[in-house]
1. Tell me which structure, out of P, Q, gives 34, 14, 12 once semi-axes √(5λ) of the Cα gyration tensor in Å is calculated.
2. Going by FRET efficiency 1/(1 + (r/R0)^6) of positions 8 and 72 (r between Cβ atoms, R0 = 30 Å, to 0.05), which of structures P, Q comes out largest?
3. Comparing P, Q, where is relative contact order in percent (Cα under 8 Å, 6 or more apart) highest?
4. Could you figure out which one of P, Q the value 5.5 for distance in nm of label points 7 Å out along Cα→Cβ at positions 32 and 80 was computed from?
5. Assign the value -22000, calculated as helix-only ellipticity at 222 nm (-39500 (n - 2.57) for each DSSP H run of 4 or more, over all residues; to 500), to the correct structure from P, Q.
6. Please state which of the structures P, Q yields 0.55 when FRET efficiency 1/(1 + (r/R0)^6) of positions 16 and 40 (r between Cβ atoms, R0 = 30 Å, to 0.05) is computed from it.
7. One of P, Q was used to compute mean count of other Cβ atoms within 10 Å over residues 48-55, and the answer was 12.5. Which one was it?
Structure P
Amino acid sequence: MRFLAIERDVPGVHDDQYYPHLRAEAERAWELYQSGVVRELYFRADREAAVLVMECGSSGEAEAFLATLPLVHEGLIRFDVIPLRPYPGFQRLFAGSGMSR
């Protein structure tokens, strides 16, 4: 199942608290990407916040993988985890057209 994970700020955290963990964060993100858990990884264009597209069995599993990121583990960032499902609307394009596929 696909999940969208959107980073949220943690109140009271200052930018200088992130820096000691950024290399380890990138390494862990790379490991999750290579394993297929993280399918896509972005930063928002309007502010500094990560957005991940993940493939996991459940939201709990997605949250557990996110907890392995150093910035999450250190309590410096959090994520909202949103379950996704395929868009079914394209079926309307072919309803009654006689197409079997």
Structure Q
Amino acid sequence: MRKRRSYTEEFKKDAVELSINSDKTIKEIAEDLGINYGNLTRWRREYKQKGNLAFPGNGNQKLTPEQQKIKELKDKFKEVKLERDILKKAVAIFSKKPK
């Protein structure tokens, strides 16, 4: 079984920039760099959609400050809901009359 190749963010950005600014075709550039044509086209698409936020690596997301704030608020909201549910259960348990 082959080991999966991984590329750095810098390499991906350089490859995309080269493919955009070069007179060569995408296929020729991919062959010159020794990468798969499909990878280069996917990298180009990601770069066009996300710009500098593309290629975060290892499943990490690069978020804008607004997106980061939204993520933090959602996490805090989830935590507060959990605490509320626990308190509701505790109140129900302690409010029962003993037999």
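Every read-out reported here was derived from the displayed coordinates using simple, explicitly stated rules and does not represent laboratory data. Small disclaimer: the values here were computed from a predicted structure and weren't measured. Cβ atoms are built from the backbone, for glycine too; each structure is taken alone.
1. P
2. Sorting by FRET efficiency 1/(1 + (r/R0)^6) of positions 8 and 72 (r between Cβ atoms, R0 = 30 Å, to 0.05) in descending order puts P first.
3. P
4. Computing distance in nm of label points 7 Å out along Cα→Cβ at positions 32 and 80 on every structure in P, Q gives 5.5 only for Q.
5. Checking each candidate, the match is Q.
6. For FRET efficiency 1/(1 + (r/R0)^6) of positions 16 and 40 (r between Cβ atoms, R0 = 30 Å, to 0.05), the value 0.55 is produced by structure P.
7. The structure behind it is Q.
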